[in-house]
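Read through the structures below before going on.
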Structure 1
Amino acid sequence: MKLYTMSTGDTAYRYEKSIVVFFKGARKVLSTSVFNGGYHENYKAVFNHDGKVGSGMPCEMLADTYTEHMRILAKRIGLEPELVTGMGTAADMEN
């Protein structure tokens, strides 16, 4: 579901429990994420994923490590894991 188009032409979408911002052009990205964090100029998008399963329940892990878990999530929402960075959160993506 398309949420918003920014003045830069970048577009935000919600895919299930993730929000993804796709860059219209080259962007300088500085991320604190464990998954592909750091400074990059070749990323196509960034995403934030709500990892909650339910109230009082632990987050679902799709792999043995957080980095691999985020790689799997990126693939699930149609992103190229090598060209994105993302973070997990407990914040609802509906808001």
Structure 2
Amino acid sequence: MANNPSSKKRVLIAERNRLRNKSYKSAVRTLMKRCFQACEAYSKDPAESARQQVSTSMNAAFSKIDKAVKTGVLHRNNGAHQKARLSAAVRQAVEAPSS
């Protein structure tokens, strides 16, 4: 256990950062899952409302990923990788019904 004031403070800061990182990562995973589900729903039933849902879910996920990268929760390459995964899924879902 921490013995001096500076090490006690570092323990508190590390815990605060861990909780913040956990909330960002959880939110990113949730928003990505929603985007993938919206893509799947659009593939099954290509309606305009489903297309709008895909667009809004992708924008929300991109925004949260960018914020996580900005605050240092995710590495920028990891953020770019996740955004590429989302873009590929959206592209595949949107282009498949029209073909």
- prompt: Thinking only about relative contact order in percent (Cα under 8 Å, 6 or more apart), which of 1, 2 has the largest value?
  reply: 2
message: On distance in nm of label points 7 Å out along Cα→Cβ at positions 36 and 68, which of the structures labelled 1, 2 is highest?
response: 1
- prompt: If you work out mean projected area of the Cα convex hull in nm² for 1, 2, which one comes out largest?
  reply: 2
query: Just checking, which of 1, 2 has the largest value of distance in nm of label points 7 Å out along Cα→Cβ at positions 12 and 44?
result: 2
- prompt: Of structures 1, 2, which gives -31500 when helix-only ellipticity at 222 nm (-39500 (n - 2.57) for each DSSP H run of 4 or more, over all residues; to 500) is computed from the coordinates?
  reply: 2
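Read-outs: derived from the displayed coordinates by stated rules, not from any lab. What you see is a predicted model, and the numbers here were worked out from it, not measured in a lab. Cβ atoms are built from the backbone, for glycine too; each structure is taken alone.
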